[in-house]
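These are the structures in question, set out in turn.
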Structure I
Amino acid sequence: MSMLQRRFHVSVLLVLALLFGVGGCLHAEAPASTSPADRLGTAWWAQRHQAVLEQVRAHPDAPVLLIGDSITHNYEKAKQPDEDFLPTWQAFYGSRGALNLGFSGDGTQHVLWRLAHGEVDGLHPKVAVVLIGTNNTGWLQQTAEQTQLGIDAVVAALEQRLPTTHILLLGLLPSDLSAEKSRRDAEVNRYLAVRYGDNPRVTYLDVGSIFLRDGRLDTTRFYDTRFTPPAGALHPDTQGQRILAEAIEPTLARLLGQPPVQPMAQLGTGFNTALIPVQWLEQDSYDWYGRHRAALDAARRSSPQVVMIGDSITHFWDGPPQATRASGTASWQWLYGKRPVLNLGFGWDRTQNVLWRIRQGELDGLAPQWVVIHVGTNNLTGTEHARANTPAEVAQGVEAVVAEVRQRLPQSKVILMAVMPRGHRADDGLRAPIAETNRLLAARFASDAAVRLLDIGPQLLQPDGALPEALMPDGTHPSEAGYRIWAEALRLAGITAGP
């Protein structure tokens, strides 16, 4: 039994004890994070609990609940300029009839007490947004594992008390209170990503990247830093709370079965959506989740020497898990022969989808000699499900994918493909952003000895910049002849056929 399985097993037993009063001995040993506790000795907390009960009775048809601590509680503030959150609340949640069940300072144990004492009784919301745990790893001084068990208990309590509700579980937001807290928070988020990766009742969403700039916490988006004296960054300010709501909105709207409250092209302009790991976004001609499960199964059954990662351009080449479409079988066989290869290309994937898949275990337990990455082209196109990213954002998204691969597969040789050209004409609208994306990737990885950037665009294009239909019939996906050019480039880079 793996560590994750053991933790899951323990959390299930704890939740059974908490919810149904069984296993008294186990309950006595339960960590504080899983044992319901009130804060009725604090006057405002007791008064807020009563006020929430009144709101619940007055609005039994509320379609959305926001459950958490001060970051959620803060939506009720209208203190300019740094803590003016009511406009954001009204735009994204109040307009939908949502209820705010955030209590400043709460940990998982306090949420458990509130859930057990009427705060969701009689409600049947479509979605419950949960952001809890930062106080467990903070002032409550609980370990990452204790916090994980507490969050598991909150989720299980909601599943039991709200059987028709979908839970949108948010990862802990970054802070700079201490290096130890940040370490614990990162461990909690890694656990939650795997724990709830395939739970049909729970969608896990980690939006912490929206508060980073050049890989470091942007403390200017937190109002604590403007206190006198300054405090550590923990609470998003007016702008930070706004971008938090925008980052959540596409997923929340999808779960509610509604269009976003703002057009997708207007959401997320203050942060890089290419860095937020998300599940399937675009309807396509295959089962995205089924392919993910097939990829996990194929990885377990084989020991691939090469792993291909990307979107439909990789998906439609060949190799396991087998797709319904294979456009480059001959070139695949010429390149790889009998060498075991895993194809982790998924049609319509953007960098954010690849980040989600990697964090859901598609590379776990593998030790390939080579990893070939080609992703980013879909980020440059916008739909009703995701806005188009700028070349700079796409380059950052690709860099994040490379970083995830190197973290998990430090011994593997990485070949990063420049984004392939699109459109048959040299003046196609995607040519310029692709060229700029590739320029940024070249600047980033030119001196990185661990990553080889490989650009086959010149081999695909004619001298006048035209992309022959013989190589890419639809202007995006290679034909057998196009895949042969890619295969020859990979062979020259050092990948040889198996026996």
Structure II
Amino acid sequence: MNQLVKNIWQIGCLVLLSMPAYSQKIDSTKVFTETAYLAWVRQYHPVIQQANLLNRVGDAYQLKARGGFDPKIAGDIQRKSFDGKTYFTVGETGLKIPSWMGMEFKAGYNWTNGVFLNPENNLPAAGQAYAGVKLSLGRGLMIDERRATLQQAKILLQSNQAEQQEIVNDLLLNAGKAYWEWVNAYNDLKIYEEALRLAEVRFAGVKSSFLQGDKPAIDTLESRIQVQNREIAVNDASVLYENSRRYLSNFLWYQNELPVEVSELLRPPFYRELSLPESALDLGSILNNLNEKHPTLRQYRFKLQDLEINRRLKKEELKPQVDVEFNFLADGVDFVNRPKDAGELGGLNSLLTENYKAGIKVGMPLFRRKARADIELADIKLLDTNYKLHQKSQEIRNKVLNYEAQLDNSRQQVGINRSAVKNYQDLLIAESEKFRFGESSIFLLNSREQKLIEAQLKLVKLLTLYQKNRLGLIWSAGLLR
């Protein structure tokens, strides 16, 4: 073998030995890490922005419910005039103030005059102010529609926050899987590109040896077929990489809902740059606090609270309606209205014993069938939701345990496969040395190299699978946000 052929083979062997270390070559691109990628998704993705609207919805419903306790001012005036006579003028203006305890405070002023005024509307010449309170002593004493609505609005706000966390949790899982598919496709492409380059170097060396008469023509044919196979693999890997890059771009947005794509100046990490971080999750603590921490289970718990409030409201309907009302009356705006010949307490006594308007309203259905049916339906909904909560809790618990087992298994698999890659590398180096001394064939060399490529591809797959399982474990615990 002449000096030219020897030089070509030396170059080929140096390239071959450097194959596992291709990731150490100088690269002008910047690594797009998972941390930076997920932070970008959290900040700009439209689904995240949409989920944030749930907080505003909850705030709006709470504001609406608080509106049920807003003071209300109202006025009414009626006047009748006919044939030049004012039959009557009746007017009233007043303020009502609901309270959290179920009482309603009110104050107002009435005035009337006219020729044909209804006697019951007769008032002092200066009109009459009043101030009083209305209270339900039976139905509505403990809870009523207004208070129930406000409590449910507060629960809705918390439930919407849990739903927001669930949406973010699901989105980041899908985004994270897309990222590691991109990493997988990129590393596959680089492995095939490096394999193609080595096959081309080897083909050039074999062809030169054939031209020098040192190798048979069959070796050049086999080397050429190997180059063609690698070209096909590179083409397929390029398509898969571009598809994964475009899919990854589905999760990348900017301000004003502007979609962006992954720049060519960004690349995922090479598989030799990837480590296997230990899970930072305390599995025992997660399992013990699933009901309180997991957003899906929290929504069930908030639903139970909402149903319990609804049941209390329905149960209140079993009580009789007993509404009492008491109003102090004034002469004009003088509530004391003390007569000239009365003592110091005369005006107060007349206020308490004479100048008032009181009433009571009582009512209750005899059989209360509607109320009893509503309570039964409320109980059924509570039981149904409890069953769903227990079922979902068990499903999530098992999902967490499954991901933990898969994560541990993939960690072990990565360790085993890394050792296998090293062993295949050692075999390839030994086979290359034998080939240099004419003790091997191009077929055996290609076979060793193909086994190394397959082991590298499998290692990449296992590394990305480990990262997916890591994300899956965090997601199953409801903490990916």
Structure III
Amino acid sequence: MSCADLEICYLPATEVLKKFKNRTLSPLEYLDTLIKRAEETEPVVNAFAFTWFDKAREQAKAAEARYINAPDSVRPLEGLPVAIKDEMDIEGQPMTNGSLYLKNNVSTETHYAIQRLLDAGIIVHARTTTPEFSCSATADSRIHGTTHTPWKHGITCGGSSGGSAASLAVGSSPLATGSDIGGSIRIPAASCGVVGFKPPYGRNPDNTLFAFDMYAVMGPMSRTVKDAAVMQNILCGPHPLDNASIRPKYVLPTDYEGIEGLKIAWSMDLGFFEVDEHVRANTLRTLSVLKDLGAELVEVDFGWSEDADRAAQNYLDHLFNGYIKSFVDTDPELATPWATYCANASGKTSATDFVAAYEMQARMSRQVGAIMADCYAFICPTLGYHEIPADQHPDDAVVINGKTVDPLYGWCMCHPFNMLGRIPVLSVPSGLGGNGLPTSIQITARHLDDERVFRVASALEAAQSWLDCPQRRPDCTHR
């Protein structure tokens, strides 16, 4: 069997759509190339929970006919395959959220933001893997198995939107969806060397019970900054049935000026995280690139400590893990170790702990707001450490720089920014470490100013491209 054409697989989504329009690449030809790539990589990476290849081919044929016969009616993402996380409802499709408790669940409605993608013409060729109830920073479940980073078998792709990031990194999807309540877009983006955007709370509509939780958002994942912006512009905007969604619609530019003269703040550890040598080296190198591009860099201290970290954990333990506990208590034998861990953590928090988390958020907001009023953007690592086993267990020790850290929160530097729900955060690659694993930075800006993080990221991408040639792509067709 011939191998998939990787130059087609790794085309940016914006380039694919241009080729569809000028008829140098057909939607069916493109889809078949992605399917071939999935057949090559899935036995090793395991990014997909479900596939809909036959139905997708029918839709690709219909899209192809529209490009030929009715080009004026072509929709913005017409015929583009997009992988959807197995957490978001599509009417008539199974949605297990990585859990045996939901193994027979079939969605009766479609997530509001996913409906916008469907209305824009996407083809759902696959649903991507997630840990049970999206509750851990790996993508390992009893129902769909273990997902690996394409860069090194046995190491996690990150979670919870792990399958989405892995599929982007191997070239079996051009775009994918993710959700983020404590880093679940940015952690896998960092682990797989792709782009992930945590939009401000309310920017993208939601129809789940977490629509009113300011920690929780859904957003785009891609291989390029422009692709993320294009996808975000489809997802965002007020929805009449979600009164947490923000008016008016916020449209991101897809092209940006440089960053010369902009003041960019940075921190290596946010005041309390351990950061390993590979992440540190690539973060410093990325800061040097920004300086060469004309940015003014200033190291800052938000005044955060482990107290902020504990506040985020208490909030999520009390609310999110309480939701998980409601399932686990029905039949503990079905739960994964991480779901059990989270359910047990729920019982250790109180309403007082929950309210104290709000008090901490208020202090953090003032600290960040004061610095962001003077700086265009802020940069720090996304993860402090990347060598986490793909099947990590809650009892597995995580040791960074000789210090044992929390197995769930101690290596991920994302959740403090979920506490500041309306700031935008964009995770982009910062290079490959000496261990062969990708590293990442996250770019934040003042609340509701999404354009700033995309401007900085665009400048970085232009200076140091990602996944654009074989030397900067993972070799993942064998263990």
(message) Tell me which structure, out of I, II, III, gives -0.53, -1.20 once log10 I(q)/I(0) by the Debye sum over Cα atoms at q = 0.09, 0.13 Å⁻¹ is calculated.
(response) III
(request) For relative contact order in percent (Cα under 8 Å, 6 or more apart), find whichever of I, II, III sits highest and give me its label. (result) II
(request) Using Rg and Dmax of the Cα atoms in Å, for residues 117-228 alone as the calculated read-out, with 13.2, 38 as its value, let me know the right label among I, II, III. (result) III
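Read-outs throughout are calculated quantities, based only on the coordinates presented, and are distinct from any laboratory measurement. Just so it is clear, the model here is predicted, and its values are computed rather than measured.
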